[in-house]
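Peer 1: Pasting the structures in now, so scroll down.
Computed from the coordinates by the stated procedures, all read-outs in this text should not be read as laboratory data. Remember, it's a predicted structure, so these values are computed and weren't measured experimentally. Cβ atoms are built from the backbone, for glycine too; each structure is taken alone.
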Structure 1
């Protein structure tokens, strides 16, 4: 049995979703295709020579010229201009990372971990030191989440293997999660953001109805798994509090076991071992379990509000078969730049630039943003950017709007 080359498992998982947009194969190498699949392929891969080695077995055939193609309605001028924009970004060295920047991010996470332990060690395990420590650890966990995101997107080192190793360390040893689980889920989202049945982030398991088409579809079919007209209210009970400590935690552990992902499981166990060795002497085993879940409860609020403010308020629908640039702009919006907003969101306030250039180091997003705005202005595409508070409020507004659409369709259509 042939061993997969380094990074091949992640690459195969990614390619499955990248190639969903390919409908007319004109070459065995998508990066040379005239279709918009070129842009999706180029966005995710730093080392084209490496991934090109695995292309031929994936070629399942070629469409005859008279066969219908899903690319026919895509704007060729936008695709051409976007590729020129990417070339300009490459010429400006915007895909080159500042290693000191990422080292300092890691350092400040480790400093917070140390401060948390020292607080309990010095002040004891009373309520006030415990709550303070929980907030410090929740902050370090949130920041570790943003940092693993950078390495998962291969945006730090030129060599993919180096990114993979550090990614496993941060998401596994610092967070107790799985790199492969994250890759499999997150790159589906990037390939088809806000597309039902393709983006897992909008697969809400009937808990919420999102966008404008799904609420009406559910309403017409008289589907009522929950009272969706109140989803903007029960969001506070089932969204931010439960996503990480309940849903993600269960899904991550089960995924590693079912898929026999023993490497990621070992990394995750190293996190739990370290945590319980550190805090069991202060709280006991049961107390440490409660403490851990309280930390994740706090982190979950942070994670949900930041990740949803850029997507849930945008267009959510079935596949429209747009070009890469237009599809990312339709599904993402930005939050205004400030030192706090950059740190608080891990630079995901530049969600538009991140989705257009997933392998670009986050510290360069503000440099490419003017070029993206200019291209949007040229083609009349809306570039949405808003203050942080308004972005958070828009989450609730969008849920309320979708709930009203569902209720109206449920009662009257």
Structure 2
């Protein structure tokens, strides 16, 4: 029996996609180490140049070790042809071909199956190897056309999974002991627009499933927090952390990026959500073309005024075929990196202040791992917690009434 190892790069959606492939292996055996594998499937990310470089470096490494390498994920669409033509990968497997992985890996000759960008997975994932929480993909693709983003070109337009399929999966996961589910997709806030439903209505039904203690959401857009979503903001099973993607806080930059949000409405929304007690995260890009010193100063000042606690920040990465790739003026890489450091330091300070202010709040922690006498997990505000204990609390829920905010995390004794 041939042995297969999956290397997953990128986002939570790729984690789900890997499990779809793993559950479709059939006669092949999944292993958790490259050293044991005959075949290495690289589930790649292509959101930035750095992601492409990382995946390619890994492909080269596995080739040197004599492994048969198959490229899957978003990089299969953007870089698959190039790597296949150069003989660096044995096969290329597009998004719509994930459930056909057994037949593809059984082929004696190299294969290139890019598939299409209109399908959505039918396979239900009911187990996650080595995971304490479960991921549920509720949709695929994105209808936004932000000027810097290549993802719609490699994931297609937004399309929603059937509600009954999602709820069936959540019920199965709950029966299998998963008390926390993470909803993922390319643009989850668009869920239901093609089904006459909405994200808020779907999440409300998921939260009502017996055994589900916490529902966590991937990134959503400010304009997608509608009336149906506001109806669930006080529900106890909704994680008290929301990741609302801004990408920038300068009105000028938001126009250049072809974003649908405005900083004025964003500011109102973030303070509204803070009143509900949420920790708030966002995405932010530094160094996008047009980010002059004056624009940056204005953006940073507006960022300072927002009640943020978490950040996914990265420097602009030029992607061929996107409108931003031809925009001027380009911003030097060292300047973009320095701005990234400034933003990161700002939000780290805000996060510490938030955790310090919540030292008297009981933290509900799902413990994910144990090393020595330290268990670690995440609380309802999506902050990392270290628990010093002699017990093995892995996969258990722990309520911490006493804890202390450290520089990068919370700590408690149990």
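Peer 1: The value 0.25 for FRET efficiency 1/(1 + (r/R0)^6) of positions 292 and 380 (r between Cβ atoms, R0 = 41 Å, to 0.05) was derived from one model only; which of 1, 2 is it?
Peer 2: The value was obtained from structure 1.
Peer 1: Quick check for you: by mean count of other Cβ atoms within 10 Å over residues 164-171, which of 1, 2 is greatest? Don't skip to the answer; put the middle values down first.
Peer 2: On the way: 1: 21.6; 2: 17.1.
Top value of mean count of other Cβ atoms within 10 Å over residues 164-171, among 1, 2, belongs to structure 1.
Peer 1: If relative contact order in percent (Cα under 8 Å, 6 or more apart) comes out at 23 when worked out from the coordinates, which of 1, 2 was used? If you can, show how the numbers build up before the last one.
Peer 2: Values: 1: 23; 2: 10.
This figure was derived from 1.
Peer 1: helix-only ellipticity at 222 nm (-39500 (n - 2.57) for each DSSP H run of 4 or more, over all residues; to 500) computed as -19500: which structure among 1, 2? Each step should come with its number before you reach the end.
Peer 2: On the way: 1: -19500; 2: -9000.
Attributed to the structure labelled 1.
Peer 1: Suppose you compute mean projected area of the Cα convex hull in nm², for residues 84-203 alone for every structure in 1, 2: which one lands on 9.5? Each step should come with its number before you reach the end.
Peer 2: Values: 1: 10.0; 2: 9.5.
Label of the originating structure: 2.
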